[in-house]
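A.B. asks: Next up, some structures in C-alpha cells.
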Structure I
Amino acid sequence: MILVLAGTKDGRDLTALLTEKGYQVMVSVFSEYGRDLLQLNQDLIHTGPLDTDGFTDFIYKNNIHLIVDASHPYAINVSENAMTACQTTNIPYIRYERPAATLPTYNGLHVVHDYIQAVQLAATLGEVIFLTTGSRHLSLFKTTACLQKHRVIARVLPEPSVLAECLQLGFKPQDIVAIQGPFSHNLNVSLFQEYNAEVIVTKNSGKIGGSDTKITAAMALNLPVVMIDRPIIQYSKVVCNLTDVINFIREVH
C-alpha cells in the first residue's frame, strides 16, 4: 500500500494517476475540504494532522510500504514527521515537490524568510494588506502590534472552519474573501482593485498555486509584493515531475 500525502492539487493528480495504473493507494489530507476534493473511496482517506508517532502507527496498521509526500511546499511539519516515520519503519520516502515560480525582475518584489518578517515589512509598505497566504498564520497578521491600524484582507478557502477562525480573530466579513484558487491574472487584478489593496503578501507556491498571476497582477497595479520564501528542508529524496515518481515506485515496489 502506498500512502500519498496529498495536501495539494499535485497530490490529487498523483493519486488519480497511481490509482489508474493499478497501485493500491491511501491518502492523508489535513482538512475535510481536502478530503472532499479527492475522487477516492472515503475509507482510503485519512483526515487530520499526523505527528511522527501518528505516521508510524498508520504505517504499521495499514501495511504502508512507501510514502509519497506531495504535501504543500510550506507544510514543514508534515514532511519532517513523515520522513522520520519512514526512517523508523524502514520504508522508502520520496518527496514530490512542485517547482517554485520563476521570480521576475520587479523592484516592488520583496522576498522574506518567514511570516514574522512578512508582517513587519508589510506594515511599512502600505495601509491595506491583502493576504494570499492561506489561513495557517492569520493570527500573526491580525494580532501583531505593527498592523493594528492597518486594514488586513484575508483571501481564504470557503471552508466553514476557516471562516469561523477568521471571524474569531476579528476579521470583519467585508475583509474576508472566501474563494478557491488558483486565480487568473485578471481576477487577481480585479480583487486587488476592489479591495483597494496597497500591499500583497504571498508565498512561492509555484505556478500551480497561482504565484505567477499574483505577481503579474501586482506588477500591473504597481503594488509591492511581500513573498515568503519556501522553507529549507533536507528531503531524503526529492523529484519534481510525475515520471520520476513513477520510476521510483517501480524501483522500490
Structure II
Amino acid sequence: MATRDNFSAGTKKTLAARAAHFCSDPHCLKLTAGPHSDPNKSLTTGHAAHIHAAAANGPRYDPNQSPSQRKAITNGLWLCRECGDIVDKDDSPHSAILLRQWKVDHEAMIAEVRTKGYADSLSLLQSRRVEPILAKKIIGTLEDRRALWQSFDAEFPDRVRQSLDSLRSRLVDLRYELADGSPLDQILLSLTKTIHTFFNTVETSDLTRLRCNSSDPEWCRFSDALAMLRKAVGLQISNLAQAYGITLSSDLQTLVPRPVTP
C-alpha cells in the first residue's frame, strides 16, 4: 500500500476557512458546511484535495516533492465531495496549473466579497433596510443580463463582453443615485469590481474570434472567468436579496449558492 502524505487537521480547517466553505471549482456553487438536523451538530461535506497527489498512485503525483511539501497548504484546495472525486478520477483535464488557478481565483473572490466595506454595508442593510427601491433596481438590472445566467456555450464571448460592459455602465449610473460610501454604494462598488476582475482575466483574448473549444486554453480561461464572475455575483445578490426580503427570479436563483446536503 502506497504511503500517503496527508494534510493535518489544522491544514484542512484552514483550507476550508480560506474558501469560506465553498467549493473552489468556478463552475460549482456548492456550500460545504451547514446545519445538522440535530441542533447541537453541524454538517461538513467538503474535501481538502491534493493538487499533487499524497501518494505515488494518485493523480498529478510529483516525485520531486518532499513529504512536507505534499502535506503543505500550498499543495491543497477546498472542493465539495463530488468535485473532489471528479478531479481525482479524471485528472487529465485537471492539471496542477488549473487547480492552482482555481484556488487563487476562488480565494481572491471570497476576499473581495468579504471586504470590510462590503461586510459592514451588508450589516447596515440588514439592520436598517435603507433605500429599498434602489435595492430592487439593482436586482432588476442583474435580471436583465442573460450573460449572467444563460448557458454560455450558446453565446459568442464578445456578446458576453458587451453585455457585461453595459451592465458595468448601468451599475455606475446607479451609484450616482446614492451617497458616496453609503451601504448600497459599497454593494454596487463590489459588483463593479467583480466585473472588472473578469475583464482583467480575459483582456489578452480576442473575444470576437473565440469559440467554444474545451481544448483551447483561452476558451477555458474565458469559461472559468465567467463562471467565477457568476459565482461572485450570485453570492452578493443572495446577500442583498436576503437583506431586503426580495424574491429572486428563477434565472438569478441559478447563481445562488446551494446549501449543503448530507
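Each value in this text was obtained by applying a stated rule to the coordinates, not by laboratory testing. Not measured: the values here are computed from a predicted model. Cβ atoms are built from the backbone, for glycine too; each structure is taken alone.
A.B. asks: Out of I, II, choose the structure whose coordinates give relative contact order in percent (Cα under 8 Å, 6 or more apart) equal to 24 when calculated.
C.D. replies: This value belongs to structure II.
A.B. asks: Once distance in nm of label points 7 Å out along Cα→Cβ at positions 100 and 220 is calculated for every structure in I, II, which label goes with the largest value?
C.D. replies: When distance in nm of label points 7 Å out along Cα→Cβ at positions 100 and 220 is computed for each of I, II, structure I gives the biggest number.
A.B. asks: Another one. For the read-out Rg and Dmax of the Cα atoms in Å, a value of 19.7, 65 was computed from one structure; give its label from I, II.
C.D. replies: Considering all the candidates, the number was obtained from II.
A.B. asks: A value of -11500 was derived for helix-only ellipticity at 222 nm (-39500 (n - 2.57) for each DSSP H run of 4 or more, over all residues; to 500); which structure in I, II was it taken from?
C.D. replies: Of the structures listed, the value fits I.
A.B. asks: Output the label of whichever structure in I, II has the greatest value of distance in nm of label points 7 Å out along Cα→Cβ at positions 156 and 188.
C.D. replies: Top value of distance in nm of label points 7 Å out along Cα→Cβ at positions 156 and 188 goes to structure II.
A.B. asks: Looking at distance in nm of label points 7 Å out along Cα→Cβ at positions 12 and 84, point out which structure of I, II has the largest value.
C.D. replies: Evaluating distance in nm of label points 7 Å out along Cα→Cβ at positions 12 and 84 on every structure, the highest lands on I.
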